[in-house]
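What follows is calculated from the coordinates using simple rules that are stated; it is not laboratory data. A quick note: this is a predicted structure, and the numbers were derived from the prediction, not measured. Cβ atoms are built from the backbone, for glycine too; each structure is taken alone.
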Structure P
Amino acid sequence: MSFRPKYITFDCYGTLTRFRMGEMTRDIFADRIPAEQMEQFIADFTAYRFDEVLGDWQPYEVVLKNAVRRLCRKWKI
């Protein structure tokens, strides 16, 4: 079986490709974060992801896991 991707991107951190992280975050955490606080929650997640990529290179999976871990700790969820 050979695999031929339809699209290939080297944009690992969402600078060119829209990964819809805000929408995904809203869907995943809607039952734990009040609607009136969701925009701040998403802004915090964005800031943590950015902070994670400022250091040494790490796989994006690790960037996301670390950012979510920090976010949940801050919001006590």
Structure Q
Amino acid sequence: MPTLDNVSVDLMVVLGTTSMPVHQVMRLSRGAIIELDATEQDEVKVLANNLPVASGVVVVNRNRIAVEVKQMLPRTPDHR
């Protein structure tokens, strides 16, 4: 039976979201602040290949930003 040891999965952590008109996106430049719909205490979403798999909190570990997983999300029947 083949193993999954060498399969890569792209992980993404979503801190928050927002929307803005295209003309504002076109004017973004270095130093621009994009306000999100979240606070620093809110849980973040962890996505694997764009599918939600977990939620957690942002922590700093040895001067690196990390995510502590608090909950694994149930898989939907069409993604099992």
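Given that helix-only ellipticity at 222 nm (-39500 (n - 2.57) for each DSSP H run of 4 or more, over all residues; to 500), derived from a single structure, equals -17000, which label among P, Q identifies that structure? Structure P accounts for this read-out. For the read-out distance in nm of label points 7 Å out along Cα→Cβ at positions 20 and 52, a value of 2.0 was computed from one structure; give its label from P, Q. Of the options listed, only P reproduces it. Across the set P, Q, percent of Cα pairs over 22 Å apart reaches its highest value in structure Q.
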